[in-house]
Structures are given as structure tokens and as C-alpha cells.
Structure P
Amino acid sequence: MKNVLLVCMFSLVIVASGFSLGSKDTIDTPAENMDSWLETVDISERKPGKYNILITAEDLA
């Protein structure tokens with residue numbers, strides 16, 4: 001029973017990771033003002049649809 005559950009979970013992870021890869025069409029926009037979280041990104045040249053936004057940050061440590 002544990003083997004069946006393990007195989008099902010592994011299969012689910014493989015299928016989910018295939019969908020999460022998506023397109024590697026990214027725009028890297030560094031923040032100009034490090035004291036503010038307010039930034040704009042122009043996506044007017046992109047086709048209409050939903051877009052994911054990924055924000056990464058580094059601390060000084």
C-alpha cells in the first residue's frame with residue numbers, strides 16, 4: 001500500500017512540475033530605488049493574458 005501511495009505521489013509531482021516550467025520568457029527589471037517597493041513594468045507589447053510576477057530579494061547579511 002505504501003508503494004502505491006509513493007508511486008502516485010511521485011507521478012503527481014512529475015506532472016505538476018511539467019506544467020510549472022512554463023515559458024522562460026522573463027523580463028528582469030532591477031529596482032531603481034532600494035527604499036521603495038513601488039515599481040512598474042511595461043507589458044503593453046505582450047499579448048493579453050495572465051502573467052506571473054516573481055519578486056526576488058537579497059538582504060545585506
Structure Q
Amino acid sequence: MDRQYWDSLADSYEDDLLEISREDLEGALSEELNSLGEKAESVADLGCGPGSLLPLLA
């Protein structure tokens with residue numbers, strides 16, 4: 001692991017690296033997530049990061 005590289009990304013990490021839902025302009029990600037379960041089911045977002053996918057899972 002290159003600590004210096006990751007330290008250099010720290011200030012914009014959440015905005016630049018983990019906002020895949022923001023890049024989903026066609027809605028493909030939200031459509032796929034919606035097809036995976038029923039509204040009454042529970043889910044857990046166990047990934048690393050700020051939880052930017054939680055609104056899609058709620």
C-alpha cells in the first residue's frame with residue numbers, strides 16, 4: 001500500500017472516489033439494486049466509505 005498516495009487523496013476521497021451513485025446518470029445502478037429485493041427486506045451496506053449508496057438501499 002502506498003500510504004503517501006492515499007494520504008494525498010484524503011481531502012477529496014468522499015467526493016471523488018466513492019460517489020458512484022452520482023455517476024449513475026442512466027439509473028442503471030438504482031434499477032439493479034431495486035430488482036434485488038422487496039421493499040420490506042432488510043439490507044446492510046458493509047462496504048468502506050461514507051455510505052453514499054444508503055439512499056438507494058433505503
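What follows is calculated from the coordinates using simple rules that are stated; it is not laboratory data. Here the structure is a predicted model, which means the values were calculated and not measured.
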Any idea which of P, Q comes out highest on Rg/Rh (Cα atoms, Kirkwood Rh)? P
Name the one structure among P, Q that helix-only ellipticity at 222 nm (-39500 (n - 2.57) for each DSSP H run of 4 or more, over all residues; to 500) of -7500 was derived from. Q
